[in-house]
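Nothing in this text is a laboratory measurement; each read-out follows from the coordinates by a stated rule. No experiment lies behind these values; they were computed from the predicted model shown. Cβ atoms are built from the backbone, for glycine too; each structure is taken alone.
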Structure 1
Amino acid sequence: MFKKILSYFYPITIYKETSTISKSIEVTLYNGKMLLNTKNTNYSFGSLQSILKTGLLDIGATEISRMESVLILGVAGGSVVQTLVTDFSFSKNITGVELDEEIIQIANSYFNLDKIPNFKCVIADAEKFVQSDASHYDLIIIDIFKDTEMPEFLFQESYISNCKQLLNKNGYILFNTMRLNKDSKNTIDKYLLHFDSNSYSKKVLKNVERYNDVIIIKRV
């Protein structure tokens, strides 16, 4: 309780470790709330949670309530899982894919991710997972970063095609991106070109929490 009170005056580091994949990982208590951060950005339960919640709110509670299955590519601390369950009362199947097993251990220890009964976590490379997965989903949430960098495979045609194959009709892709410079802007714009057919509708929520663009694709 004393640390929680102090956290309203300055952030308190609860846990700090070097992950093989995510490099520096910190669990920080700030304003009475636990956050999961890397060296340069928030991974869970801070601004990131607000960003993804903004996208989910745009899709709408009514649409989310009809969904049967959600795939999350990039779990980290699991804040979007908590948002779905707590804020949208989502009780159907949620599958999360996370490359960094160490970060999932932290999520289980500090954020009780393993206590969510309708959530299943798969430790795997998201690029390879979408190649082999035979399931279909009503919502695919893509939130994969290495600190502030978006891996190149997210924008490759093969990966995008595999994600399309996993998406049910009337399903959504919710893709969190960072527009930090002209190169990243061009990369995001090229990504959108993959959904230029009549089979998809698309929109971009720009400058969410300043640097993030949230892409929302619907298969119609």
Structure 2
Amino acid sequence: MKQAIILAAGKGTRMLPLTKTIPKPLVNINGRPFITYLLDNLNEAGFTKVFLVVGYLKEQIESYFENHNYDFEIETIEQEEMLGTGHALNITKEYVKGEFAVINGDNLYSVNDLKEMPFGDNYNYIYALEHIHPEKFGVVIKEGDFLIELIEKPANPKSNLINSGLYKFTPEIFDALSKIERSERGEYELTSAIHLLSENKRVKVKEVEYWQDLGKIEDIPLMESFVKKHF
């Protein structure tokens, strides 16, 4: 079974006022909710089970999927408290079995990247890409194939590789999540757990074929142009 977890519980504050009445995954992109493009790619890539971690305006997301069928099973998991990406992933521990993909719910990735994930090799993976402004993102430092360091928005980046928000994990990510503490902003950061695993050379780096972000309201026309090209 190829499983994926989509983190889609956030309030989407950088998309206000649009997200005042609609959750970000359902934002309209060329006549369709954004998340349907991501689900189409997961379906084509051969995934058979998708877990959606929901929170903000979750009723709208649940209602949408009650009325739309996909070739794979979709299950929603509620994140009752907004305690960060690490917390969002940790609440899925009792649901997933074996290795699984983790995807930020406001990002779009290629079918090839999703299809070619190295399930079964017993390593964790972070997917990165080169960017002209790495200082605005989490910067990936690697040595050979292995992640050495992950630095959030450094003033002077040591690399132009950034974290795309796509991962493949083994169950050991949950052990790492149990060891992290809240960050300065009061959240449990998934990247903190990834850093712990990287200390033992348990995380490899792969580069994505493409990545498009829907993080803020200004990204909507960019995403609309992008999906016209790729869908």
Kindly point out which one of 1, 2 the value 27, 11, 9 was derived from, the read-out being semi-axes √(5λ) of the Cα gyration tensor in Å, for residues 25-72 alone.
1
Using relative contact order in percent (Cα under 8 Å, 6 or more apart) as the calculated read-out, with 16 as its value, let me know the right label among 1, 2.
1
Once FRET efficiency 1/(1 + (r/R0)^6) of positions 121 and 209 (r between Cβ atoms, R0 = 25 Å, to 0.05) is calculated for all of 1, 2, which comes out largest?
2
Looking at structures 1, 2, which one was log10 I(q)/I(0) by the Debye sum over Cα atoms at q = 0.07, 0.09, 0.11, 0.17 Å⁻¹ calculated from, given that it came out as -0.20, -0.34, -0.52, -1.41?
2
Thinking of 1, 2, which structure, once mean count of other Cβ atoms within 10 Å over residues 137-144 is computed, gives back 22.6?
1
Here helix-only ellipticity at 222 nm (-39500 (n - 2.57) for each DSSP H run of 4 or more, over all residues; to 500) has been calculated and equals -6500, so which of 1, 2 was it run on?
2
